[in-house]
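Structures follow.
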Structure I
Amino acid sequence: MKDQLNLSQSAGVEVGRSGKPSGGANDKLALRGEFAIEHWRDGELLATYTMKNGITTEGKNAIFDKMFDGDTQITAWYMGLIDLTNYTALAATDTADNIDQAGNDWDEYKTYTDNANASSTVTRPEWTPDAASAASISNGTQTIFDMTGTGTVKGLFIVGGGTTPQNKGNHTADGTLWATALFDQGDTAVVNSDQLKITYTISA
């Protein structure tokens, strides 16, 4: 699913004089997200990949709620991997509560350890962005997945909020699935000891 969030605003005034049209100002905020991935094997850079994200409806609603309706900020976001096995499709209506649940069109790939959390077999790696600058925000330190077996990765997702969103397979109704993406170059086969090093950038 490739998508972006297009926010528009307009301001105008009409003066009832001589039937002349009103003046106005229009501006748009188009958010674009992109993953840049380095695939390492045996200490060597095997390949580089990119993928454009699709922002879910749940993610868009979270922006409005947190910016304009006083909802609590989500202060930590986590990356997860999408498994080729049992994959059917991504959809804008995908939610955090659907992850790894019956009826969902994709499953989470879990055969890795979390490099930044003492090689935990339980947690998803955290996406830790630096402060926004020039209408862009990105993680200066790469998010790293250490593979522990053979499999095929279909894509990535970003999730946060709710109860223990850092845990693999976690699903919760009060969590937020921000975005999903598929590898642009196609499915990615991984083996034990491979590393995926990922930078995720949102820009407008």
Structure II
Amino acid sequence: MERTEERSHGGATGFQPPKDLKFNRIPENESIGSMLLEGKIDASLLYLTDVNLVDRSRVDLRNRPEVRTLFPDPVVEGARYYKSTGFYPINHCVVFQRHVYEKYPWAVLNVFKAFNEAKDLVHRQTKEFGTVYFELGLLPQEQTKVLNVDPYPYGVKTNRTILEAICRFSNEQGLTPRVLSLEEVFAPQTFDL
């Protein structure tokens, strides 16, 4: 783990790794990038070099013979995975502390509505900007319908299959002691969204 305990998800949530998992923090004078190049670690699930508040790696690993991606063409593999599962992996979720939810239960739907409206605005703008590629013949006219596909659908109902899979994956990977049901994770008023 490159992030310090104070700036990690585990530090914020109190998560403790399973007892049978070997877990080490990367010393502050090193990073995932430096350790990959020196052969001190074999792989990284995620490698971020953009300046942010929690990650230290800044080494550009592109075109480095010592490092390669698991799949020769990650974009092609991502498209294959999406076509075979229908899953575009969810990366973030909005979470309310229980005491906040209990005091302001209406906030859940208001926040959902605000995020959904913002996403819809971006999707409309993307369609407008994308139209020029079809009008100029840079993309085939018969493919314009792809602009109607929402690769980021919000809501429990819409994402039930992938959310249930995430609950299974979390248990299989030791992040949760058992497979959680969606009813244990999401507010009841969100199930029809």
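For FRET efficiency 1/(1 + (r/R0)^6) of positions 41 and 89 (r between Cβ atoms, R0 = 30 Å, to 0.05), which structure out of I, II has the highest calculated value? Checked I, II; max of FRET efficiency 1/(1 + (r/R0)^6) of positions 41 and 89 (r between Cβ atoms, R0 = 30 Å, to 0.05) sits with II.
Name the one structure among I, II that relative contact order in percent (Cα under 8 Å, 6 or more apart) of 27 was derived from. Label of the source structure: I. Given a value of 7, 22, 31, 28, 12, 1 for P(r) over Cα pairs in 10 Å bins from 0, in percent, calculated from one of I, II, which structure does it belong to? This figure was derived from II. Among I, II, considering only distance in nm of label points 7 Å out along Cα→Cβ at positions 105 and 161, which has the greatest calculated value? When distance in nm of label points 7 Å out along Cα→Cβ at positions 105 and 161 is calculated for I, II, structure II comes out on top. Each of I, II could give helix-only ellipticity at 222 nm (-39500 (n - 2.57) for each DSSP H run of 4 or more, over all residues; to 500), but the derived value -2000 comes from I. Taking mean count of other Cβ atoms within 10 Å over residues 97-104 as the criterion, the highest value among I, II goes to I.
Where a number appears in this text, it was derived from the coordinates with a stated rule and is not lab data. All figures in this text were calculated on a predicted structure; none of them were measured in a lab. Cβ atoms are built from the backbone, for glycine too; each structure is taken alone.
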